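Only the coordinates and a few stated rules stand behind these numbers; no lab work does. Nothing here was measured: the structure is a model prediction, and the numbers come from that model. Cβ atoms are built from the backbone, for glycine too; each structure is taken alone.
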Structure I
Amino acid sequence: MAILKAARLGHPIIRTRARVLTRAEITSSEVQRLIEDMIETMREYDGVGLAAPQIHVPKQIAVIEVNHNPRYPKMPAVPLVVLINPTIVKRSKKLVEDWEGCLSIPDLRGMVPRSESVECEALDRGGKTIKIAADGFFARVIQHECDHLQGMVYLDRMSKLRSLTHLAEFTRYGIGDQTRYD
């Protein structure tokens, strides 16, 4: 397993729509190794999600896990999930605005409106169809990672750029503890 280098905003891969994988590709040793490396990379950076374009690979693969994460200590646990060729098939109409950050946009945080709940269909790492119903933080992470696979970042979804905050100030002034940033 390897820790992979993160692509940052400005690198063309971040704005590239990722390619759909075939079932044969999914079960290949190359893709299975990539998935393992993505999991290891996500954990190394204390992330809760990682999309393949973030590590310079334009394939529709995302990994998600929330397990005693020091960056998100209050968030409920989410077991490791591998999403390949994910599609959000249903979104709640209710939007919830909350803070997001991104490995590809280091040291910044911003308030992002997202659907409170989603239903997602994808293939797992064995190529089998899975359906996930998620709400709250898990739904937010699914939407964030699916955006990456379409060449989008959380900044594209922000309704108020005024909330964009450097991480040091976010932490120093307890901004993330507030429910709103006006």
Structure II
Amino acid sequence: MIEVFDAVAARLALGRRMLRCPDCGGALRPWGRARARTVRDLGGELLTVRPDRARCTACPATHVVLDARLLSGRAYTVRFVGQALMGAARGRGHRPLAAELGAPESTVRGWLRRARQSAHELWTIGVRAVVALDPSALPTLDRVNPLAHAVEALIAAALAVSRRLGAGDRGLWPRIAVLTRGRLLARSPAG
């Protein structure tokens, strides 16, 4: 899977074989589209998406080119999940967050559990990005809650990306999705 800020620009780059395989570095070529799926965004908005697929010209790998608004295998946008993570970082539990967002309690509980399990890895991804892009924006170390510490580091990194690279008006959580390579809720995010 490859997370991109702009799916339309990525489709053009893919057609020109300008995207590289994350496994071997070979040129990627278009290889159809993934199945259509509907995801829920904040405010109850439903988005139907059908991401591009790519095949490496050098190795047998195939990849899905995923818009940064989405997380792999999730029925909710990254902004939706991000709202739950920010609420949990502020000390709110899964039940009130689920009620506020209009999502099943078990779904929100699962997100929070996964994010808490990988909080240190998420924090590391955020801090590395901030150090590389804007060391003056390093987050403080006075957080007791590891998830709050991780969310603060990821937000600092997303803001540094925006300042340094001009990621446009894509939003905070899509930048975080790209920083975590779409594995915000993975057991150990690759950074």
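Please state which of the structures I, II yields 2, 12, 19, 17, 14, 12, 11, 8, 4, 1 when P(r) over Cα pairs in 5 Å bins from 0, in percent, for residues 18-121 alone is computed from it. If you can, show how the numbers build up before the last one.
Numbers: I: 2, 11, 18, 23, 23, 15, 6, 2, 0; II: 2, 12, 19, 17, 14, 12, 11, 8, 4, 1.
Source structure: II.
Using the calculated result 3.8 for mean projected area of the Cα convex hull in nm², for residues 114-161 alone, pick out the matching structure from I, II.
Details: I: 3.8; II: 2.8.
Going label by label, the one that fits is I.
Taking mean projected area of the Cα convex hull in nm² from the coordinates of each of I, II, which one would give 9.9? Spell out each step's value before the answer.
Values: I: 9.9; II: 10.8.
Only structure I yields this read-out.
Quick check on the output: 14.6 is mean count of other Cβ atoms within 10 Å over residues 154-161, derived from one of I, II. Which one produced it? Don't skip to the answer; put the middle values down first.
On the way: I: 14.6; II: 23.6.
Answer for the origin of the read-out: I.
If helix-only ellipticity at 222 nm (-39500 (n - 2.57) for each DSSP H run of 4 or more, over all residues; to 500) is calculated from each of I, II, which structure is the one that comes out at -7000?
Values: I: -7000; II: -14000.
Only structure I yields this read-out.
Given that FRET efficiency 1/(1 + (r/R0)^6) of positions 50 and 90 (r between Cβ atoms, R0 = 30 Å, to 0.05), derived from a single structure, equals 0.80, which label among I, II identifies that structure?
Attributed to the structure labelled I.
Figure out for me which of the structures I, II the number 3.7 belongs to, where distance in nm of label points 7 Å out along Cα→Cβ at positions 106 and 130 was derived from the coordinates.
On the way: I: 2.9; II: 3.7.
Label of the originating structure: II.
Figure out for me which of the structures I, II the number 0.80 belongs to, where FRET efficiency 1/(1 + (r/R0)^6) of positions 26 and 74 (r between Cβ atoms, R0 = 35 Å, to 0.05) was derived from the coordinates.
Values: I: 0.55; II: 0.80.
Label of the originating structure: II.
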